[in-house]
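Multiple structures follow.
We did not get these values from a lab; they are worked out from the coordinates using the rules stated. For clarity, every value in this text was computed on a predicted model and none was experimentally measured.
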Structure P
Amino acid sequence: MVQAEHDPGYDIRSMTRRELEILLRKEGQPAYRARQVFNWMHVKLAASYDEMSDIPLSLRERLKDWPLTVLKTETVQVSRLDGTRKYLFRLPDGCMAESVLMRYHHGNTVCVSSQVGCAMGCRFCASTLGGKVRDLLPSEMLEQVYRIQTDTKERVSHVVVMGTGEPLENYDNLVRFIHLLTGEEGLNISQRNITVSTCGIVPRIYDLAQEKLAVTLALSLHAPTDELRRQLMPIARKYTIEETLKACAGYFSVTGRRVTFEYSLISGVNDSIQHAKTLGQLLAPLKGHVNLIPVNPVRERSFLRSAHSDVVNFKNTLEKYGFHVTIRRELGSDIDGACGQLRAKREGLKEESGKPDESFFGD
């Protein structure tokens, strides 16, 4: 097939409708064919060109020169407690990626991965086991949503980019994914129902603000001081909390979207009343939303979940500083619920194979 003018080099499911139109015009096809193909890929969620029944057979055969990215479901774990579904998908090159479907009263939320593995090295997270392999394409991020919606036959209304990987390290693919997912010609999920989580890559937070998207930014903070944060998250060696919160304030200033601060509570590490007071003083100027996460125990790590009473005391202390504080509802606790656990279990990944990329963090 002829390469499209201005073709960005993406696979066909990662293309915008305009890029697809240019591609098909090179094949002598009218503009409406691009709309039809785009609709099959992003609304009807076709898993093959053969499903595209209103596309001429000759064109379907020519399109096969551009393989249609489809993820294969390797494993699905279903929680007997709450129906949470944990998916392990095989990507076209054989790599694995995880996704989770969580059902809430406000709708179905899918947590997607943005990378195969992760280079950030956060000490309490299974995603870093084995390190980073590669970035996911926009199509591979979309397909996590598409295959889950196809499997359950239930509409996905919310998407959180909080699975394996650091989304802002896969920046261009992330932004394209958001536009395709929220576009009127696709699933048309509201941008306000999209959350992007980051460990705090400061320059990219500023870049994301300039995209003028209506998505929620969630900062994985997890500590109220630089000293403690450096022990838990290598990214803290590159950017201080002050620098990171300044970027978050800038995001709010530009977008009007309040930032969510994710805080994993680890028993005896960051869950004391004094930690809560220090955090409250630190975040007071921002008045964002704080989401407390009793850490999911990971077999390959030594960290333990905080006692329920400590979680409640931490929440109550923070609320005195005027924050809206929530405790993340525990879902999928009877399956491999933590980010990266199912992939790590399937591929036999160990902590020693998951050293963070030290070249990224500097001295």
Structure Q
Amino acid sequence: MLPHVHSDTIGVVVIGRNEGERLRRCLTAPGISGLTTVYVDSGSTDGSIELASSLGVETIALDSDRPFTAARGRNAGIAFLVENYPQLTLVQLLDGDTEIDDDFIVAAEAKIESESTIGAVSGRLRERSRAGSKYNRLCDMEWNHESGESDAFSGNVLLRIASWQDAGGYDETLIAGEDPELSLRVRRKGWSIHSIDAPMGLHDADMHTFSQWWTRTTRTGHAFAEGADMHKAAGHYRKEVRSIGFWAGVIPSFIAASGLLGFRHRLAWLGLGALGIYPLQWWRIRGHRLAADDSIDDAQLYATHVMIGKFAELRGVVQYHRNKARGTRQGLVEYRASANGTSSQDPTDSKAA
């Protein structure tokens, strides 16, 4: 156990589904050694439960009577710790694809205990294989948040159990965006959320194809739409949904409609001119990333995929509203396959989670 970590007050909840070797790295990380840890599994078929048990970790296997979600897993893990280890006051939440930094909990505990109103503390997450693909690079850039007080935390966070209880826990129906949604309710109860300037851990997105990235980004759009619908008065995700609608809906529709008029009509030329808005926006995003000290290659990669991603996000927005109109709910969206060919989930999403 690392010095200064209070093992009698901090527990760990790890959630996962078919994470394979990623889960082994997560559960054996020195940063959680000596802390009471529970692993919550969402229907894995790759031996994840057996692996966790062999490592001496307490396990919970969620049954399939209700849809699997990251929110459901986190609630189950925290509730287990509260019932069986009532002395715990803090819980480190981890996704099974994340290996926590050796010193993060020490630093996060010091921060969260410095003020009685701090409900959650996170840090800087990095991609394990940043150079492995451009999509991993994109994830690494997404994780780069400014330190200080913030509006939301993601799936890897040191959480004060009292803040989770006050807010009523995670909404288990959400397939994504569950962390920002809980963050909103945590702040409503008077708790603050902070990000510290310290490494939090290594995340393994293991994302190598456009199809994987598109699926993950579609899920983000779904989360934006659902969050905005749930908390209209608070304006939750209102800006994001409007941006998606403008760039992937309004502008393309205007261009298509004006093009049907033929170039003898004035509106057709306006539609052609509207195409120029996209490179201007790309240039603006590129400049923003350069100002944040990204390399030129990274800034251009990010700007390109933000623009393309609006169309994937629109697909997710449409999926949400279509399902709502039909009275159905979207199931778990998984973008990558585990080592045995089955799907694994990545609930971490800095934009929607």
Structure R
Amino acid sequence: MVIGLVKEIKPQEFRVGLTPNGAAAYKTAGHRVLVEAHAGEGSGFTDAEYRKAGGEILDSAKAVWEASHMIVKVKEPVAPEYPFLREDLILYTYLHLAADKPLTEALLTAKTQGVAYETITDAFNGLPCLTPMSQIAGRMAVAQGAKYLETTYGGRGVLLAGVPGVEKGRVVILGGGTVGTEACKIALGLGADVTVMDVNLRRLAALDDLFGSRIHTLYSTPENIRASIAGADVVIGAVLIPGTKAPCLITKADLGLMKKGSVLVDVAVDQGGCFETTKATTHEKPVFIEDGIVHYCVANMPGAVARTSTLALTNATLAPGLKIANQGLERVIAADRYLAKGVNTYKGHCTFAGVAEAFDIPYVPPEELI
């Protein structure tokens, strides 16, 4: 199989879908690897390293797209990349289709085989290809919230750690999964007063076992959310329903309950966001202020720490990618129910229920199409 690696063109996205070591792994398995010139430079990988690993450097993304059987990326294609989508192509990347109707339509029209990192599961009901980025985003979320609390950015001017004689800042985390857990670690490390909310009582019990009396746990209801955000300095939206549009937990009207200059950090922005006022931002212009509340809604948070993120991501995505390349997607769909859950579009059909539900389009399980 011909594996293609292209440079990410989403604004301020410096990650890359394959390291030189990954390219070598595909090459050793008998595959040809095409690399767009300078694709890895944002993560610190040179063309010379890809050549040494057995990759072939091509001058343009167009050349790589057109000659490849499988494109390995990080982020979902953006509009200038839609013309490269085609029927005999496997696209292996984050897709987040439930929040992106134009891309969904483009993939279905082109009949591209879209395999989404974020919906691949494992035997432990985990999300192995999403977890590394969730860990990074969760850790970054608190740091960004603390930064934009500064008065110079329109924040309340609160130091999360406080100082002797001054109360700590209050952090409310909506969702106790991977993002929420990692955010909790960093918030506690900074010395903040932390509340974690979830609808899963077992998850709250696990967090209580992990962090003990250092955090508050609270069952997530609309009433409890409104009461908690009223006293918060930073609120982190960390709710994930795999492959499905994120639920809206804080409405525009709820902003009136919050203290002016407090900060909302929406880590669920890729899936549509869990705040009604969420609008995707970029690292170039990461925040906006609405009704006096600072919103940080960067859709590719881990892209700012590209070296760490690329290594963490490719540690998780290499083995499934090799399996697809070695066996072919049809055999994978038939034999591996966990990896098959990553198939979101196939031969012009929507093959992930959450995406179909988001846009009220027909859903067909991928195994019915092979």
Worksheet item: Suppose you compute Cα extents along the principal axes in Å for every structure in P, Q, R: which one lands on 68, 43, 42?
Response: P
Worksheet item: Here Cα extents along the principal axes in Å, for residues 90-257 alone was calculated and came to 58, 42, 27; which of the structures P, Q, R was it taken from?
Response: Q
